[in-house]
Structure I
Amino acid sequence: MATYGYARVSTDGQSVEAQVEQLTAAGAKKVFRETASGAKTDRAQLRRALVALAEGDVLIVTRLDRLARSTRDLLNILAGIAERKAGFKSLSDSWADTTTPHGRLMVTVLGGLAEFERDLIRSRTSDGRERAKARGVKMGRKPKLTFHQQSEAVARRNAGEALTEIARSYAVSHSTISRLKI
């Protein structure tokens, strides 16, 4: 069982040293250090820290905002830690400790709330889309070619003209012409 730390700052002008000291004092045998925005989901040192975790290991951070920017991001990271049968602790947020039953409960409740929120958003979006379609709103991108141009391009294609030549005359890609179904 090993304890690893993860320290992150957002800009080059900041220093991770204070976080490293806290994590080391809390028992981290190795601290993964990163200078990256919390909004970035692809953080190399965080990925390395997660890969280093084995069953029974613990990843610690000084504060939750050092690990994740959003609830969804936090839950995804915690799910990855749980898959490795490892634990997680935040030094400043005592409720965020998956090594205790109470902490696991809090994370489970948080995950349930996030899932509920996603379902509500999905439902509202779907309802709004249906109302818009009922009003005659067309969804998706505007076609690159008018109906007349599409008919003309299909006739040219059926006559054996090369797709690239047809596409060049309308300033579109050859795949646009190949997908036409009139």
Structure II
Amino acid sequence: MSTDSGRRRRADAVRNRELALAAATALLSEPGAGLTVEAIAQRAGLGSATVVRAFGGKDALLDAAVAGLLEPVVQRARDLLHEAAPEQALRTFLAELIAFQSAHHAINDQLSGLDLPATAALRADLVRTVEEMLAGARREGAIRTDLDPAVATTLIGETAYAIARSRPTEQLTGAYITVLMDGLRPPSR
């Protein structure tokens, strides 16, 4: 085998991987789109076997696609944690999280039961970052201390997801955040 044909095959493999990843990412943004290897292959203009070969399987492909979508969200949360006061960081992040979840709510519906280690690691990092925002807001006296931090994190995550699924307006998102943050404030005496 000549070096030129070896390079061409590697270049084709890289291109096929990029096409499959772009197709999977696009399908993740379409509510109701099937996340099958066949659907991804068709969107990418590739054969199903080529898609599987490029990633080693559907789980690895979807893990790469979801992780690619989630990484900027996690980075934004980290940035907000260091750039803004904790309560403001939490408010800003919640609005952005709802917008992200609203645009990609179909993701969770189709990923249960899949092996997604990169996505799981990013989600865990996101939870830790939100917990840090909550802890900072607690230290500032902006968040009540009678709620277990894990309960508050779950409350925030689950209700934000529920709001996002309704495809909210900016006004509804703002009202949700106001009501949530008011409910998390320490009770006045």
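No value in this document is a laboratory result; all are computed from the given coordinates. In this text, all values refer to a predicted model and were calculated from it rather than measured experimentally. Cβ atoms are built from the backbone, for glycine too; each structure is taken alone.
Data for the structure
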read-out	value
Structure with the greatest value (metric distance in nm of label points 7 Å out along Cα→Cβ at positions 66 and 170, set I, II)	I
With helix-only ellipticity at 222 nm (-39500 (n - 2.57) for each DSSP H run of 4 or more, over all residues; to 500) derived as -26000, matching label from I, II	II
Relative contact order in percent (Cα under 8 Å, 6 or more apart) from the coordinates reads 14; which among I, II	I
Per distance in nm of label points 7 Å out along Cα→Cβ at positions 74 and 162, the highest-valued of structures I, II	I
If semi-axes √(5λ) of the Cα gyration tensor in Å is computed and equals 52, 22, 14, the structure in I, II	I
At a computed 1.6 (distance in nm of label points 7 Å out along Cα→Cβ at positions 90 and 146), which of I, II	II
Computed -0.47, -0.68, -1.02 for log10 I(q)/I(0) by the Debye sum over Cα atoms at q = 0.12, 0.15, 0.20 Å⁻¹, for residues 50-153 alone - originating structure among I, II	II
Distance in nm of label points 7 Å out along Cα→Cβ at positions 98 and 114 derived as 2.7 - corresponding label from I, II	II
Among I, II, structure where distance in nm of label points 7 Å out along Cα→Cβ at positions 18 and 122 as derived comes to 1.9	II
